[in-house]
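We did not get these values from a lab; they are worked out from the coordinates using the rules stated. All of these numbers come straight from a predicted model, not from anything done at the bench. Cβ atoms are built from the backbone, for glycine too; each structure is taken alone.
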Structure 1
Amino acid sequence: MAKLNENYETIMILNTKQTEEEIKALVEKFSALISKNGTLETVEEWGKRKLAYEIEDESEGYYVYITFNSTPDFPAELDRVYKITDGVLRTLIVKREN
């Protein structure tokens, strides 16, 4: 029998040219989306950090780390929403081992 829910973690790097309110709104948007489609476990805002290499001519990014539990099909939808959202530089979604 297939597992109904899996544990995942995601890191997103947001553009620092946005205001604090815009960054907070994006974090809340993705937290709400994850909560709607699964169980949000933790949200850690790591803040502004220097990037290892420039992304879209930016040398700094605002890092956010989220852990959640959802069905196996939701991470693909989350990735799709990440890609169409302005202000998101890079993302990574990984299945966590228990």
Structure 2
Amino acid sequence: MEEKNCCCEKHTDRSEAERRSLINRLNRLEGQIRGIRGMVERNAYCTDILVQSAAVSAAVNAFNKELLACHIRGCVARDIREGKDEVIDELVTVLQRLMK
């Protein structure tokens, strides 16, 4: 059985403030990744690159926390109120993936 790709079946209506906040985080991440690529291209010292890589990991985690909080407050709460309890299983699966 093929796994469903929720990105194609569902969507989330975000407030402009929420969308802006998430995009700002992604833009910062993109800049950090470009910075790391530049460090590799310039043959920067390994530990300096690793420190920057750890910063990117922390930034990705912060993005995930913000998005997850918005998802729980919005999508999950709405679906539970509408009696769509399957959203709980979906949330558990997502949390398990994030905690790997």
Structure 3
Amino acid sequence: MAVVLSHQVQEICSDLFPGKESASLLLLVEHELRRRLAEYQMMDHHFRLKYRMDFISFQEKMTQEPDYSFEGESDFCDWEMAIDGIISMQKKIQILHTVGEIEP
């Protein structure tokens, strides 16, 4: 799939990634994936501090105590989404490095 960028967008990419204009779109995608990864990692860190355990331990506790509060259940869903997001973003970044000609 070929992507055609306007001259103005090409100049912006040149400013952002001097000498790497041909890979600028891939680099922008990588930056967005890393931004999302950082967001998910911050969520994971927040919940680790809040509950003083990792997600697996929290998940086990939730299954042992099914009458958890609404906040606990909501946090569980958000934390699970963060863990899935971390895994997903890491895989996508790896794909870019494998097939996208981006140096690790």
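Who wins on mean projected area of the Cα convex hull in nm² among 1, 2, 3, i.e. which is largest?
Numbers: 1: 6.5; 2: 8.6; 3: 9.1.
For this comparison of mean projected area of the Cα convex hull in nm², the top structure is 3.
Determine which structure produced the value 95 for volume of the Cα convex hull per residue in Å³, for residues 34-89 alone, calculated from the coordinates; the candidates are 1, 2, 3.
Values: 1: 95; 2: 85; 3: 66.
Going through each structure in turn, the value belongs to 1.
Ranked on relative contact order in percent (Cα under 8 Å, 6 or more apart), which label among 1, 2, 3 comes first with the largest value? Mind dumping the intermediate values first?
Working: 1: 47; 2: 24; 3: 35.
Structure 1 gives the largest value of relative contact order in percent (Cα under 8 Å, 6 or more apart) among 1, 2, 3.
For distance in nm of label points 7 Å out along Cα→Cβ at positions 26 and 82, the calculated result is 2.3, so let me know which of 1, 2, 3 that is.
Values: 1: 1.2; 2: 2.3; 3: 3.2.
Traced to structure 2.
Out of 1, 2, 3, which structure matches 9.8 when mean count of other Cβ atoms within 10 Å over residues 10-17 is calculated? Don't skip to the answer; put the middle values down first.
Numbers: 1: 18.6; 2: 9.8; 3: 13.9.
Working through the options, I get structure 2.
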